[in-house]
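In the part that follows, the structures are each spelled out as structure tokens.
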Structure I
């Protein structure tokens, strides 16, 4: 079972205040995010479910997957969602030198721009999420200086963990999410079982309570 907290502690947010953990809002908005795609069938399924609830989200894409599945990537954009950079091949900042890490992030940015065929607005995405949440202080400072905004999270569904039940995954989100929460799911094969159970129920639960689901735009 994962030892990572579902709800990011306030102290962590204060210690790393140069990263974005929540979206400030006085309105009842929730910010769903999906990491590790695009993935055949899984990402399409997510998009179909989001459409049913008129929900928008932010997809942190692995550059290699964008290269492999550009049609799915462009469907994300066509349907009004936002995209973010999740490095080219899902590398850990703690196991990678700063220069190589930045090169990998920029490679993903270039791939995202290359395959972005549906929008006139062609500048690179500025949203970046480090795989595993692992990034050094120096890497973070360099990315921010290069114009990236590092998006972390307020709530983790822990959907990737096969040792937790589908109901626990659902309750992780239901019980911990509030106005402005950035919530992490994964549109990946590894997380599919838990995510596909929890996502529709999360959308239904919060929609009934008057929340809107929006893409991150900073």
Structure II
């Protein structure tokens, strides 16, 4: 309300970039607790191929959605995705998971460059496990024109910032448009020897109705 009064008129929010945030415990409570999911996932991904690795980071598989033990979780993710498609009033035949993978990092220096997930409609991240104050997911303004001029601001608001961070909270389930740029910045606090940051990521796509 304060922002509207300052402009002497109405503020229209055009072309929003929605991020859908829920919690594993609330949305998937019938599947057991988060620790059980994490333990079960770690057990199964040990047998999966390494897609990407370094001294401090490992990405396992792109096909975790095909593991029978994760079937109920995947069905829940698809159901959640369908509710988002309803929010968008999308007309489609079927929603399905195209890929699912796990990221495991063991250092505060882990970071991920800004990127999108092409050839998908929705993408998601589940924050499974991580030390206190480890980095969350940073979402970036998808409009390249905003970088033409970057003045200084007295305070950050939703109308002038070009980055927003969703903190790492175990159980956070984030779903967002696949075209929305995002990244992971290094964590501010050092990891201890046994600390590990684990996320489960996935992509969703729809099958269009055809005549």
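Of structures I, II, which gives 19.1 when mean count of other Cβ atoms within 10 Å over residues 133-140 is computed from the coordinates? For mean count of other Cβ atoms within 10 Å over residues 133-140, the value 19.1 is produced by structure II.
Can you spot which of I, II the value -5000 was calculated from, given it is helix-only ellipticity at 222 nm (-39500 (n - 2.57) for each DSSP H run of 4 or more, over all residues; to 500)? It was calculated from structure II. Looking at distance in nm of label points 7 Å out along Cα→Cβ at positions 117 and 141 for structures I, II, the greatest value goes to I. Looking across I, II, the calculation of FRET efficiency 1/(1 + (r/R0)^6) of positions 21 and 165 (r between Cβ atoms, R0 = 25 Å, to 0.05) that yields 1.00 traces back to II. I have 17.0 for mean count of other Cβ atoms within 10 Å over residues 93-100, calculated from one of the structures I, II. Which structure is it? Derived from II, not from the others.
Assign the value 25.1, calculated as mean count of other Cβ atoms within 10 Å over residues 29-36, to the correct structure from I, II. The value was obtained from structure I. In this comparison of I, II, the computed figure 6.3 for mean projected area of the Cα convex hull in nm², for residues 37-108 alone is attributed to II. From I, II, which structure was volume of the Cα convex hull per residue in Å³ = 173 calculated on? The structure behind it is II. Calculating distance in nm of label points 7 Å out along Cα→Cβ at positions 85 and 125 for structures I, II picks out II as the one with the greatest value.
Where is mean count of other Cβ atoms within 10 Å over residues 13-20 largest, in which of I, II? Going through I, II one by one, mean count of other Cβ atoms within 10 Å over residues 13-20 is largest in I.
Only the coordinates and a few stated rules stand behind these numbers; no lab work does. Not measured: the values here are computed from a predicted model. Cβ atoms are built from the backbone, for glycine too; each structure is taken alone.
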